[in-house]
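In what follows, structures are represented as structure tokens.
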Structure P
């Protein structure tokens, strides 16, 4: 905050609260969306900024209303009319009392805005860069893990399909009836090699199925009972299902990380709006401070000074009403 106020004896420009109101909306909406709750420090900071901005705007409006109430009835007009025939010390003293009241109200306005700027300066600025880098690393790590698990899932699914097919072939060729529920050995398979196209085809199919199972499960397959074979089939299915679940969980985690990164990417703009709010409030504070010396440090001593004070009141009234109108539209 700029603690020094330079006083300029110029006509005040109309107030422009656009950035001030935009910052208030920005922080309020960000807090209400709660997309940054995963970062409690940032989420709490949003709330503190929001409350500061809202309270400042409401108090600014109340202070403006007090000034408007004091000068909207054109309090100097009757005094000016009474002084048409010349200066009157008593009437000028009354005008001085009005000026003192307005000056006090102005001082309250200026002091309030200064305190709000100090309050903002005491709030830590929003920090997001470190969290963003951490999330980006997590996202990359998750992507690498997703690739690994997906590849493993595909391999296991291919293996499961081969096991299912091999067992189905054995079942279709009499695993339980011809071989007594036991995976045939090489000698058993040799006995199948009898003349006849149909028998030869069956023997070849069984032989390939056993070789496939040996490739997938090892030599322990030979002599394995049907119940054990079914257990291997169930285990293969469970491995595939477990890996599929892991892939889905990783997909969901990637979505969460993407949403968190997207939420963090809104913080830089909020950081800018914090600065814009401070600058906007400072312009209003400066403008209000510039009215104080024009109101005067002593009671007007003649009609010319009283007329100048009346002109200042009219400008101040217009400025305060514009503040109130912009505040009303910004709600």
Structure Q
């Protein structure tokens, strides 16, 4: 059973936040960001966000992130803590070039804020006790600025577990008090949770982990994130690496990220994947035992043609081959809060 959890994100959670904004008009902001990410930033409605990918010139993933339109001239971006330095350097490099050509864009990095992730079926009912805002009207992917437990917070109904939940940006001086208030209001039903538990949840939900399932040489198409490329972006391109990515969309990628279930010991990153004849067809990128399903699950890249659900394979663990089968993701159905 998937329960409740409260996470502190990142080694230093303040390092997970970056906000980019442009004033007074939004069109310059959109053209700047749409060179860097695959999302249709302009099409986002205020108060909504989406998963996106920062790409390089070869179409590879620099990082995946959540990008939200606060207002038409104000975007809010949450990047991975482990990629913070390279992400910010990448943004700054292109911002300088944009400004040199007459562009007017500015940003603020929220080092003064911390980020908490509250996840699970009880997250909304518990958080509702701490805010006057009606959280039943805040749906998956939506953003709101509100007071929670007396602190000025940015909340997004999202997470990295496949469950309903919230990521809460809170002033760092209020973060501990907010965490304690959430735990108190839950009456013991929500617990502080570590990254190991979060990793098993995101794997069950079939979510990529940057550094394992995505790298600078892996494109969004290969990673199964073609859906994150906006329809207009697919037609117009304009982002870094667009030529490579649009070609893959048209012709199909040579490798694809797929899910697996397997026998034997749980497969881990870099475990070799073979076809039934013993020929190498790919490599596991994430794997482990699913506490919910009570069996091994994994994700990995295989050659196109070996990617269809039901395809049998062999997965090598410590030099011994075990039976595996390509399995549709998510392994466990997601429970995002969406309008009925």
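Data overview
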{"item": "Among P, Q, structure where helix-only ellipticity at 222 nm (-39500 (n - 2.57) for each DSSP H run of 4 or more, over all residues; to 500) as derived comes to -6500", "result": "Q"}
{"item": "Per relative contact order in percent (Cα under 8 Å, 6 or more apart), the highest-valued of structures P, Q", "result": "P"}
{"item": "Origin of the value 0.00, where FRET efficiency 1/(1 + (r/R0)^6) of positions 98 and 154 (r between Cβ atoms, R0 = 25 Å, to 0.05) was derived from one of P, Q", "result": "P"}
{"item": "At a computed 30, 57, 14, 0 (P(r) over Cα pairs in 20 Å bins from 0, in percent), which of P, Q", "result": "Q"}
{"item": "Origin of the value 5.1, where distance in nm of label points 7 Å out along Cα→Cβ at positions 130 and 250 was derived from one of P, Q", "result": "Q"}
{"item": "Among P, Q, which structure scores highest (criterion: mean count of other Cβ atoms within 10 Å over residues 162-169)", "result": "Q"}
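FYI, it's all coordinate maths here, none of it is from the lab. The structure displayed is predicted, hence computed values, not measured ones. Cβ atoms are built from the backbone, for glycine too; each structure is taken alone.
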